[in-house]
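Undergrad: Alright, structures below, take your time with them.
What follows draws every value from the coordinates through simple rules; no lab data is involved. In this text, all values refer to a predicted model and were calculated from it rather than measured experimentally. Cβ atoms are built from the backbone, for glycine too; each structure is taken alone.
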Structure I
Amino acid sequence: MASVMPIRGEVAGRDLGIVDYHEHLAFDAPEWLLREDRDFRLNDVEKSAEELETWMQAGGRTIIEMSAIDFGRNIHKVKRVSDLVPNVHIIVITGYNKPYYCDRSVWQTDESDLIRACVRDITEGIDGTGIKAGIMKGGTGYNTFTERDKKLLRIAAKVHLETGVPIITHTEAGTMGYEQVEYLTSFGVEPHRICLSHIDRNPDFWEHRRIAETGAYVGYDCPGKIKYGPDELRNTVLRRLIDAGLGTRILLGNDLGRPSYWRSYGGGPGLDFVLTKFIPRLRAEGFSPAAIDDLLIHNPRRFLTSEE
């Protein structure tokens with residue numbers, strides 16, 4: 001079976017266990033962003049480790065740290081979290097979140113240079129640490145597909161084609177997901193190497209189905225965030241996707257990129273919400289053990305290891 005490359009070294013796909021496909025553990029948000037919204041100061045290594053430990057105790061095994069270059073990725077802090085909770089496999093990423101976060105250097109730098117830097121993160125390591133990225137990221141804005149959106153996705157596509165690492169995208173409020181798949185595949189990216197984040201921000205079965213039918217993965221990462229709608233809405237779409245035979249094309253995560261989401265910072269719902277609250281609710285609502293194992297274990301393993 002193929003393997004993946006977390007911070008602490010290569011792991012076989014069969015050993016990934018329960019996976020959170022989209023998370024933030026520690027990063028240094030840009031100062032301009034903190035001036036606009038201080039609820040992005042997620043930078044306390046000890047608090048992150050404390051909460052990650054509770055997630056592991058709930059059954060979690062592998063987590064993907066999705067803090068991109070433009071969002072303040074700090075590989076040194078994430079490494080310290082990994083050292084404090086060594087039994088969790090932490091996979092880190094390279095690439096860009098969305099145009100809104102990118103500073104002018106991204107637009108002024110030649111695309112080939114940005115591609116080369118991301119490839120180096122994957123093949124040699126990030127910021128001289130030797131820690132290799134295992135995911136490529138790109139994203140678009142809210143209902144936009146501008147040249148800047150396309151540049152980030154082109155970079156993602158070309159880095160993937162050179163390195164083979166899968167792509168996880170940002171969709172703003174669940175928009176433009178199908179268009180992202182169309183654009184990425186136009187460069188030769190196979191759909192099963194693509195996962196679209198935040199799709200459950202737009203709980204539209206028709207939209208989710210047409211994306212999943214391409215072979216791409218839809219990412220659900222808003223459970224417990226009631227400001228984005230009650231879990232009843234996403235559970236209904238989730239059930240319909242599974243009933244339509246598309247249950248193998250869904251990944252689950254939390255996406256807790258704000259300290260107000262973390263209990264260790266005094267907030268909630270907490271990093272273990274999916275495992276301790278959301279999954280028990282799915283069981284109570286009649287979701288089968290096999291469907292739940294797909295969501296937590298088998299789907300992310302297939303995505304990360306390129307299994308069909």
Structure II
Amino acid sequence: MLSSVAERLYWMSRYLERSENVARLIQSYNHLIFDIPLGAEPDWFILIEVLDGDDEFDHHFNQRNESNVHRFLISRSTVSNSITYSVNSARENARTTRDVLPEDVWEQANQLHIYSNENGSKSIGRRSRLVFLEEVIKRLQSINGLIESSLLRDEAYRFISIGRKIERADMTARILKVAGGDIISRERQFIDLQPFLWGALLDALYAKSAFRRIKGPVISKGQTFDFVLNCASFPRSIAYCVDDIDREVTNLPENSELKKILRKLKRLVNKHNVENTDYGQIEKFNKEFQDMLVAINKTLYKNWFDR
């Protein structure tokens with residue numbers, strides 16, 4: 001496989017995953033705001049903080065209000081974390097790698113691109129945004145389903161899978177840091193709402209149903225962190241994503257450098273103490289975790305893409 005094709009497949013899957021993650025994050029947060037008692041809700045700007053978009057947002061907007069937050073994350077085509085930008089980027093990478101993808105993947109990516117560009121700017125208000133987000137999520141899940149069910153398990157699939165799991169682990173860590181940190185900072189103020197808030201965090205990660213099957217109906221801080229970090233059988237946990245990246249990397253040539261980074265990453269996840277987690281610990285973990293994801297990305301370019 002050409003290195004340029006591998007790189008484009010990698011970024012196609014990252015942008016597909018990012019589109020779905022951001023759409024789900026906005027969707028779950030809107031449900032939280034609508035359901036939580038007045039005065040207990042977090043600020044809308046927490047959505048920007050999860051994606052580390054503070055400076056870029058302030059460059060585009062003067063006010064940190066609900067409308068601008070959704071305009072930034074849904075329809076701004078120049079914002080790298082927006083749904084429209086991510087969908088457009090995924091579509092362009094799919095267009096240039098059509099020869100190695102199932103035919104329907106390109107067609108559905110193109111249709112999603114058209115839908116997102118036609119409806120994104122009209123879906124900022126409360127009445128329309130949830131309908132738009134639901135449709136985007138369904139279309140993205142259809143594309144990912146096609147890839148999983150009909151793509152050969154060869155080098156193309158490996159780079160797609162690696163890109164998807166890196167992006168997924170990145171979002172999981174960010175949500176734990178920002179949303180989890182916000183809940184912890186207010187746990188004495190809203191004691192009765194703690195299970196509800198941790199449940200909203202699980203919702204943002206598609207994790208609530210799986211959590212209840214393994215942990216039971218009571219949602220707490222320690223159990224939430226343990227599940228999202230360490231559950232080896234849940235596809236969106238950090239441990240699962242790292243293990244899956246490791247499995248795919250094993251089948252690539254010249255993988256020793258990347259395998260070494262992944263061993264360090266596993267040790268970082270395993271040593272985190274979920275029982276007495278405070279904001280400082282979350283922040284430290286996230287910083288180390290993000291640094292290792294950057295190292296993985298650089299190694300991919302060094303050994304496979306920049307050739």
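Undergrad: Can you spot which of I, II the value 1.14 was calculated from, given it is Cα Rg over 2.2 N^0.38 Å, for residues 100-163 alone?
TA: I
Undergrad: Which structure, out of I, II, was relative contact order in percent (Cα under 8 Å, 6 or more apart) derived from, given a value of 23?
TA: II
Undergrad: I, II: which one has helix-only ellipticity at 222 nm (-39500 (n - 2.57) for each DSSP H run of 4 or more, over all residues; to 500), as calculated, at -22000?
TA: Checking each candidate, the match is II.
Undergrad: For structures I, II, calculate Rg/Rh (Cα atoms, Kirkwood Rh), for residues 4-107 alone and state which one comes out highest.
TA: II
Undergrad: Kindly point out which one of I, II the value 2.9 was derived from, the read-out being distance in nm of label points 7 Å out along Cα→Cβ at positions 76 and 156.
TA: Considering all the candidates, the number was obtained from I.
Undergrad: When you work out Kirkwood radius over Cα pairs in Å for each of the structures I, II, which one comes out largest?
TA: Structure II gives the largest value of Kirkwood radius over Cα pairs in Å among I, II.
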